[in-house]
Structure 1
């Protein structure tokens, strides 16, 4: 698949011939669908087709043409993205026949669209018709020479015996210095050309100085893995959490290709600027839980962490986001920062003798803090007593063209229960919320606001012709919650969560508790996937801008809590949720 699955590469954590692919769906699928849903001038023709799902696809297409001939002013016939998503809904259900029929309609309606031919190519590929698939992919590539994914599919069809190298196979591959340097230049050029705010948090002069510095580190022995690490520093320098290197299957490229035996062999945690062992793994004979590591391979921990932070993309360089990212991917970040050593030697506090660690037997990681144990689901409601309830919202990834009804139904039922129990204190936990659609964010705000509000101050993306949902006045619900509200936040909070919490802060909707949020009111998102010509390194570059109306807040900081609460190492080890514990005590007082 060459453009729909890209939507799933949200975070995080992702080059032109430098082959750069800027497809309308991969870049602005969410924005376009948002625009369509908010368009009050014309009705969605796709929704009309969905209402007639009982009809054969041929009759639905005939209905499309009938509506266009008789009601062109009533329905929106210019939204290629929505129509393409409709076609893919059949492809995802393995209904190739209907998908092909819809893609034929799209080609007829949008004959200059490379995306249309690309989609048709994928449909025929799924239908195992390689001849027609090849014809459509070649047409798509001819119309858009930067579509590197179509180029790859064409190569696979023509030369099935030639298999592209996997990231793990590329790990130790060495390219020429000339190729590396050319790709670094191209990476810099595309970041500046595609990203709307690449120079918001760094000067142009410093940006290019950074690239020159990385060029000076390249030699005849530099591996692909080392080169990818250099690229991470360039990407991270622009301060955008939506821009990252990617292998198309894993949000963190370096983690996915690192051999297990090269990974750091302890589970560790960075807490209050100290590095602790939290699981000795196969080194229990060497170290114990809660040992503080003060150096690794002769490098002081603070110095090592400073280097790692320079390689982690974060919105506005927010430190809490970088810390949370490290606490997830430490097993890979430490080896890369140490130039991928074959062995690790640590010094722990209170013992000056270096400790040589056993080689890792499995990759260590922690995707979820076990002490934050309220829900273990994205959405849930807990009633602690007759007065206090906790509403966990760990994701806003509920889009209006997909699962938004699930979120809306959950929130409606939760609020009904909250009102029925006459809840006085509502704790809204948005920790670990990496963002998503503005629809659930706005709907939650409608339950909290006491006056009409506007969500977006600015929304910019390619192809935008009208206001999207959130740019016009939105009204609170009559049955809004009128008690006291407490918001729990952490450095994982990204993207739409920044928009949500910025409006909470600006409108003083409640008490905010936790650490600095990993994002704020300023959000660059969207996605242009590009691939470097020589190394084939793929990078996902943010290409649109969405800014909430809380423009009085600083763009350089995440949303700040009213009470700054962090977790000690003892609380982490004993699985004590320090933030929730503080909040409950605060409510009692």
Structure 2
């Protein structure tokens, strides 16, 4: 398919004789009346030592239109380009029809991306605080893979630490009160809340919990067996959720996997001469890089902390995967932690790996009544959220289409779409207040709206016997503004996916799908499709087919499945 941006960039480079790829500066104007592409001449102002409007005027005189670029205009400091609309429709329709995986690319070939996401804590409920990391990570995993990267999904389980010393102590005290084979997560959570409260009241209990963790690290059979029991029961429950959300991982190596690999981290740091002692603890001082809080490597009692295990994980991943980027999809509350370990990692691994460490931070999820805390038992479990949303979706579907077959299956897809899209459509670094009314809003910019638009395209396509062939299409038919809007969006699909990976931001894809759904609705409302003269009908049917494919593909990359009817 013709790369319009590169074509325009080449024209600009030829006119300026500047040895720089200007493709990255070319924008898509918010209003199509301002052109299909715009080049801001501000980017050349320093080099050419002229005002941007002057540069734009001079470039216009030097750049000629052709079969691809039909018109060039100057608007202030911008040079606006209009492309051949018939060529656009021909390129888009031909490429979408012949390519079963439209927008798929090999730009990531030869590059390995690790994505560390979800990472729930063992023996605690899978609550909506885990929703964003799970869904953001899953979307990034799918998009990177679609663009040809060797992508590795890692669930770095929270399966180690002092909290397990507490859990072991709680089981010693009250284990005979709990049948963990039935509803294990809720019972383990109740036990954790109880023991955590007791630790606050009684220092001796807290000290025994710390001793339990030390014994666990040392391989004490009782503590290890009990820990394995907590882990196995938890994973069984977690995978019920992962299966529903269509989330999977290539590795389940959590903190415990790295427990026996921390000694090497300490040895390397010691050899590099960066370890010092502070109040009995072993630390790396980071003042010289502007981080006032030191990175603790070992506590005063000699035990490691999760930072040490994260560093061991970086060392292991560099050796095992030879990664280009390692993304950590973790809430912004851990910003300091990742700044610390990324700095310390420079002493452990080659510069290539240290530069590839990226914290994809996201905002916290809170209830309208305030922040959640597993210590207080104040959580909304994802399982409850899913079941409630699917139930609400079924009520709405039953009201709108009482004769619909497979209501349960459709309600599941619609309910999950509402949750997934609601989660991913918010820019990652913003906090979210989880509000039932927002999550269950089936009107406007939501997952169900995208599904509804897809179903609308499906109903059009179901009315024809055979899909028209591109070679028989009169592409000039698709010259109205509504067709153009749809065509330009479809053309930009791969570019949108690239932007998702460049910024590690699924909200870009969510926004795109809403824009495409809205554009098709405008096209559908303004253009008769079935019953028009054949050449018009065929062109509009083919455009509808392309929208159908891109909506399904884009939604699938977010983890949303499309119903055939609603």
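Quick notes
- Label whose coordinates, when helix-only ellipticity at 222 nm (-39500 (n - 2.57) for each DSSP H run of 4 or more, over all residues; to 500) is calculated, return -17000 (choices 1, 2): 2
- Computed over structures 1, 2, mean count of other Cβ atoms within 10 Å over residues 159-166 reaches its largest value in 2.
- Structure responsible for 31.1, with mean projected area of the Cα convex hull in nm² calculated and labels 1, 2 on offer: 2
Values in this text are rule-based calculations from the coordinates and carry no lab data. The shown structure was predicted, so the numbers you read here are calculated from the model rather than taken from an experiment. Cβ atoms are built from the backbone, for glycine too; each structure is taken alone.
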